[in-house]
Structure 1
């Protein structure tokens with residue numbers, strides 16, 4: 001089941017974000033990144049459901065994957081007349097739950113959400129492992145950033 005996260009899900013969002021950071025940066029469990037964890041908690045409490053939206057995947061009652069999306073506005077352009085943009089980040093699936101299409105489901109949920117808003121541009125930075133997933137959905141590489149036009 002995929003659902004939008006609420007303030008009640010902050011602990012799971014922090015847990016999965018920290019796992020992503022440790023994995024992406026090849027950090028040992030013994031490395032102290034508690035200051036970063038505290039900063040993430042503050043950020044989420046201040047921004048969840050407003051400037052930062054998140055989605056979760058539950059499998060058999062356990063949260064096993066998450067994604068996030070920042071909403072912001074730049075000066076309007078010809079290509080994006082509202083200037084409103086979204087940036088997808090923090091897509092993480094626990095290792096034991098990979099290969100089930102959860103990352104694709106999360107991205108599709110975010111795109112569906114955006115289709116009913118004034119946000120007409122969404123981008124992300126892909127890892128090599130994730131690039132194929134995003135290309136399948138329709139993202140294109142542009143200046144090192146992958147974008148999807150709604």
Structure 2
């Protein structure tokens with residue numbers, strides 16, 4: 001299965017990183033302006049550490065530029081807490097999507113690590129999509145480093 005890892009050390013204390021980054025609006029801010037994930041209102045306002053684990057939660061439409069549907073994601077968390085989450089989901093395109101976001105204290109701030117492994121439903125599609133998904137996470141980490149280059153800098 002194709003996969004990749006991206007990590008960034010942010011000048012943000014671990015408790016602040018957890019409170020800011022493990023929220024649905026933060027996820028969409030990281031993805032923007034290119035992508036956006038929809039979610040039902042009750043989920044969009046709850047921090048991820050408060051979400052239940054081990055069961056399907058909701059379906060999310062992945063939107064290009066906020067309007068063009070790209071995929072329908074069946075969202076499920078296997079673990080969540082102040083130190084991150086482990087998502088094990090599927091979609092119309094993906095037979096399996098596994099995303100771990102880990103937050104750890106590091107000198108001068110917090111290490112944010114995203115690990116992704118996926119398997120497409122169509123043979124060979126993973127090789128074509130892997131560079132796209134890597135670009136999406138590279139974009140997310142660039143935005144994180146820009147917003148949190150210094151302690152207290154607020155994300156939009």
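Any read-out appearing in this document is the output of simple, stated calculations on the displayed coordinates, not a laboratory observation. Because the structure is a prediction, the values reported are computed rather than measured. Cβ atoms are built from the backbone, for glycine too; each structure is taken alone.
Highest-scoring entry among 1, 2, by mean count of other Cβ atoms within 10 Å over residues 122-129, is 1. In this comparison of 1, 2, the computed figure 4.0 for distance in nm of label points 7 Å out along Cα→Cβ at positions 26 and 50 is attributed to 1.
-11000 is what came out when helix-only ellipticity at 222 nm (-39500 (n - 2.57) for each DSSP H run of 4 or more, over all residues; to 500) was calculated for one structure; which of 1, 2 is it? Attributed to the structure labelled 1. Rank structures 1, 2 by relative contact order in percent (Cα under 8 Å, 6 or more apart) and report only the one at the top, that is, the highest. With respect to relative contact order in percent (Cα under 8 Å, 6 or more apart), the highest-scoring structure among 1, 2 is 2.
Calculated for structures 1, 2, distance in nm of label points 7 Å out along Cα→Cβ at positions 34 and 58 is largest in 1.
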